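**Student:** Several structures are given next for inspection.
Here, each number is a calculation from the coordinates, and none is a lab measurement. For clarity, every value in this text was computed on a predicted model and none was experimentally measured. Cβ atoms are built from the backbone, for glycine too; each structure is taken alone.
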Structure P
Amino acid sequence: MNDVVEGPAFGWPARLLALGALLAVATQAYSAWQGFDTQPDRVTLTLLGLGALGLLYGLGHIWLSCTRVDATHIRQMGWSHSEIEIARISQVKLIYIPYLSWLVSPRLVVRSGGIRTWVFHAADQVVLQRFWQLAHDAQLPRMAPPSSES
């Protein structure tokens, strides 16, 4: 397990669904705003702006996140950065929903002895195969690796 694998954290269907949801929220917010007879005050506009920034941040995270696994570390890079040294991992849980991995990205949940938990998503089959190897090396029950149905 010396080679480096890297791929997107979320697949295209999930990215497009997130974009569609954001556009639907924006359209609905605009329609609601047009329905009022008065203009919103400064506090309301500030809260709406902060909410919009939060939604854009989440969308950016889904679109830009990338997961990388090498011989020593697991990293998920994007707008937020998660990293753990593989040697420090004490528990591994792979969450994978067959036939829905195109929508719900498989994820590896790891813990390092304490209460801290990391979650790494993988939409790329090569990264997902490495996740299965990590779960197998952690002495978890043997399971067949997922096939690429997407």
Structure Q
Amino acid sequence: MITLKEGDKAPCIEKITDLKKLKGKKLILYFYPKDNTPGCTNEALNLKEHYEELKKDGFEVIGVSPDSEEKHKKFAEKYNLPFKLIPDTDKEILKKFGVWGEKKMYGRTYEGVHRTTFIIDENGTIIKIFPKVKTKEHYEQIMKALNN
């Protein structure tokens, strides 16, 4: 489970992207269970809809799930997503951020991704964690929290 707290340095994310490209930018790093499922699609489309506003505010957006590169590519093309999706099939990033773990649904226990978003500042510090994501209103949820 998530052991990171707001104010902590984010775990190393070299696997995610070239860190030089992120220098001086804030990062919305969102973890989601699976491409092409209703909640994950709603979340991606909400962030896509507000992507230009996020860019103007200095944010980069990156999504991470255990899906393959091929599934991410199809998902991104299908919905014309303007941000990067990172495959984490070995669950290395998911575990570093504490979002991979036991889940329960319909009385069944299994391992999976806990939908979570981390807002990371220009210096690599976690400034906000969203363990309860409102998929259809995630941009609004982020902006409300950051403006308080």
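**Student:** Between structures P, Q, where is relative contact order in percent (Cα under 8 Å, 6 or more apart) highest?
**Tutor:** Q
**Student:** Which one of P, Q has helix-only ellipticity at 222 nm (-39500 (n - 2.57) for each DSSP H run of 4 or more, over all residues; to 500), as calculated from the coordinates, equal to -13500?
**Tutor:** Here the read-out was taken from P.
**Student:** The value 38, 17, 12 for semi-axes √(5λ) of the Cα gyration tensor in Å was derived from one model only; which of P, Q is it?
**Tutor:** Label of the originating structure: P.
**Student:** Suppose mean count of other Cβ atoms within 10 Å over residues 32-39 works out to 16.2; of P, Q, which structure was it derived from?
**Tutor:** Working through the options, I get structure Q.
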